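Asker: Listed after this line are the structures, all set down as structure tokens.
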Structure 1
Amino acid sequence: MDKKYAPETLAVRAGQARSQFNEHAEALYLTSSFVFDSAAQAAARFSGEEEGNVYSRFTNPTVTAFQERLAALEGGEACVATASGMSAILSLVMALCSAGDHIVASSGLFGATQQLLGNIMSRFGVETTFVAATDVRAWEAAVRPQTKLFFLETPSNPLTEVADIAALVEVGRAAGVRVVVDNCFCTPILQRPLDFGTDLVVHSATKFLDGQGRVLGGAVVGARKLTDEVFKFLRTAGPTLSAFNAWVLLKGLETLKIRLEAQSANALELARWLEAHPKVARVYYPGLESHPQFELAQRQQKSGGAIVAFEVKGARAEAWKVVDSCRLLSITANLGDTKTTLTHPATTTHGRITPEQRAAAGITEGLLRIAVGLEAPVDLQDDLDSGLQLI
């Protein structure tokens with residue numbers, strides 16, 4: 001879109017290209033391939049000399065609409081959509097790194113991301129060093145001549161640590177290292193890492209971008225020269241976002257701002273209630289004044305977001321009492337849903353990493369993570385209190 005529109009306008013209007021039928025809602029193109037007018041056109045499409053759709057593994061109008069809309073929201077030149085958030089990270093690393101390269105990543109990453117970078121990629125000669133997200137000097141000290149990427153989540157999963165994006169970009173630029181931010185928790189509604197100078201942003205579109213727990217999806221957004229490399233990997237390897245999922249995600253983006261602002265307000269209210277609860281040892285939420293990076297979050301984010309983590313007074317047994325007593329909150333590891341979800345990270349999202357890795361990330365047996373939805377906060381409080389009173 002030529003004009004600089006507000007995010008809520010972009011979320012509804014960006015990326016739509018109407019067909020000959022001039023439909024108002026986005027069209028869903030459920031087809032595996034596309035027909036060419038001639039052999040010459042087919043050759044031109046396959047070679048890239050002519051723009052147009054070829055095969056839905058790498059070109060589909062519905063997927064393109066989602067890519068253009070998300071790129072507009074993030075302020076990026078281009079976007080490559082993938083089948084899931086993890087396939088977005090895999091595609092990015094495979095596109096930009098080779099055997100012998102090195103990555104520096106934050107230690108407080110989602111468990112599957114830690115597995116991918118720390119275990120799987122190491123089998124292919126790409127080594128990762130994990131450092132504290134908030135320790136800028138540690139990032140600087142970890143850089144090697146072979147370092148190609150800084151990879152971080154901010155806020156982190158599940159402890160909501162907030163990294164100083166601008167400071168890490170400065171370190172990365174000085175060392176010739178590209179900086180990638182997983183923006184899943186904030187989305188472009190609350191934070192736009194590209195505005196702080198990062199090279200790329202990744203998303204699990206499964207979470208807040210969809211917002212209703214319906215489909216899987218992922219995305220990489222940034223400068224076209226980098227997303228083109230990711231696209232080359234996707235075209236060949238095929239971790240493709242389906243047209244149907246792209247269509248669902250397009251509709252999710254339309255309500256993203258309204259949902260996330262309401263969920264963030266609910267999360268702040270719930271976090272304040274938890275912080276005052278006698279059975280709660282500690283609350284992690286960037287919108288609380290007690291959060292170690294509260295001031296940074298105030299500068300970097302538009303609100304604290306919708307994820308609240310807290311430690312109960314006790315360990316696994318006590319945390320599980322809270323989980324098992326809930327009748328309203330959904331016991332599931334997914335997040336970003338309109339329905340509030342509750343999980344025990346040490347045995348679910350981060351259960352496959354080692355105890356030492358969990359300790360380094362600050363994930364204790366008494367930690368619980370809530371992804372706050374759109375229910376009334378008082379009802380969430382009552383549901384949690386029934387379990388907390390059992391401790």
Structure 2
Amino acid sequence: MTPTARLSAAIELLDTVLSGVNAERALTNWARGNRYAGSKDRRAIRDYVFDALRCLRSYAWLGGAGEATPTGRQVMIGALRANGVDLDTLFSGERFSPEPLTDAERDLPPLDGAPRGVRLDTPDWLLPMFDAALGAEADAVLAKCRERSAVFLRVNRRKATVKQAIEMLADDDIVAAPHGLSEGALIVTKGARAVARSLAYLDGAVEVQDAGSQAIINTLPIEDGQSVLDYCAGGGGKALALACKADVSVTAHDIDPSRMQDIAPRSERAGVTIRTAGAAQLDDIYDLVVADVPCSGSGSWSRAPQAKWALTPERLTELTEIQAQILDEVAPRVAKGGVLGYMTCSLFEVENGDQITGFLARHPEFSVEVTRLITPLEGADGFFVCVLRKSA
């Protein structure tokens with residue numbers, strides 16, 4: 001495909017996504033219907049779409065939509081303007097190319113003077129929540145969320161040292177370096193798309209996991225012989241990290257068992273054992289219970305940007321109710337003297353500190369040992385963790 005054909009495809013896809021279709025689903029359906037598109041074409045189009053979603057409000061403004069709902073064409077005009085591209089070289093009207101710019105599209109306002117939410121690509125109703133949680137760092141964090149996320153790996157110390165993992169990746173032309181946020185975390189600077197085919201990955205020496213996620217796991221006190229429950233396990237990333245960290249008995253549970261389907265092959269690759277269990281199969285008591293609860297995902301919107309625009313006040317309220325319910329469900333399963341690790345990938349107080357305050361009022365047998373908020377300014381996704389100890 002030519003560069004202009006890729007642009008036309010991105011415009012078409014953005015129109016579909018802006019109508020409410022999930023971006024991943026739209027891209028998959030497009031690829032199936034356009035088999036002629038090669039892997040480089042698909043990657044380029046995907047990058048167009050996700051970069052546009054990260055910066056949707058500012059690109060729409062630069063494309064002439066103002067604060068109205070934009071079209072895919074307006075968003076891509078704004079994206080190219082923001083990156084200093086000569087629009088006439090792409091909007092030529094030639095075969096497979098977008099139609100030439102109109103006079104109105106040549107006379108569009110700059111971003112200077114746009115409202116704060118437009119400049120920071122954030123819904124206005126969320127700005128006070130970021131301010132409350134982050135204070136003077138709010139704008140810097142929101143600006144960071146406009147950037148593409150890096151790919152991080154966790155070194156499996158059962159199979160390799162950090163040095164050995166880096167060397168194994170280099171053999172497959174993948175460049176990775178230690179990341180200071182967490183011991184054993186690597187940031188991939190070249191060849192990220194080849195990780196899943198690399199020997200280091202296939203042999204279980206490394207696993208894909210955000211450095212922030214690794215850092216909050218490191219806050220949990222874990223010792224050999226403990227029983228561990230990952231209550232909202234999903235794909236099992238945290239369960240895997242815990243199983244690789246010490247000789248512990250790990251059980252993974254999720255309300256939707258289909259989310260856990262990758263845990264078995266991932267744990268086999270890592271050389272650890274993780275038991276998956278439904279609600280009726282759970283033990284009564286565990287030494288460590290991890291509750292990585294459903295949340296707004298506001299700390300990881302650079303990785304999942306469509307979620308930023310889909311979140312509503314009503315949905316946020318629903319999520320906080322679910323979080324409180326999960327905390328109440330797992331509290332009785334924590335052994336006396338044991339630990340409950342509450343985690344989100346959110347930056348909002350209503351999902352973090354406020355939840356802990358409410359939980360302690362309902363469960364005075366717990367006390368806070370450690371809290372930590374990681375923001376994207378630390379070089380990874382944003383996460384919150386609170387380590388709560390149950391009285392003996």
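Asker: Work out the source of 19.8 here, i.e. which of 1, 2 gives that when mean count of other Cβ atoms within 10 Å over residues 243-250 is computed.
Answerer: Checking each candidate, the match is 2.
Asker: Quick one: distance in nm of label points 7 Å out along Cα→Cβ at positions 99 and 323 came out at 4.6 when computed from one of 1, 2, so which one is it?
Answerer: Value 4.6 for distance in nm of label points 7 Å out along Cα→Cβ at positions 99 and 323 corresponds to 2 out of 1, 2.
Asker: Can you tell which of 1, 2 yields 3.2 when distance in nm of label points 7 Å out along Cα→Cβ at positions 59 and 75 is derived from it?
Answerer: 1
Asker: Comparing structures 1, 2 by mean count of other Cβ atoms within 10 Å over residues 11-18, which one has the largest value?
Answerer: 2
Asker: If distance in nm of label points 7 Å out along Cα→Cβ at positions 235 and 315 is calculated from each of 1, 2, which structure is the one that comes out at 2.0? Could the numbers behind the result be given before it?
Answerer: Working: 1: 5.4; 2: 2.0.
Label of the source structure: 2.
Asker: Ok, one more. P(r) over Cα pairs in 10 Å bins from 0, in percent, for residues 27-66 alone was computed and gave 31, 53, 16; which structure, 1, 2, did it come from?
Answerer: For P(r) over Cα pairs in 10 Å bins from 0, in percent, for residues 27-66 alone, the value 31, 53, 16 is produced by structure 1.
Asker: Still on this model: Compare relative contact order in percent (Cα under 8 Å, 6 or more apart) across structures 1, 2 and report the one with the greatest value. Don't jump to the answer; show the numbers that get you there.
Answerer: Values: 1: 17; 2: 13.
Across 1, 2, relative contact order in percent (Cα under 8 Å, 6 or more apart) peaks for 1.
Since every read-out is calculated from the coordinates, none of them should be taken as a lab result. It should be emphasised that the depicted structure is a prediction, and the values quoted were computed from it without experimental measurement. Cβ atoms are built from the backbone, for glycine too; each structure is taken alone.
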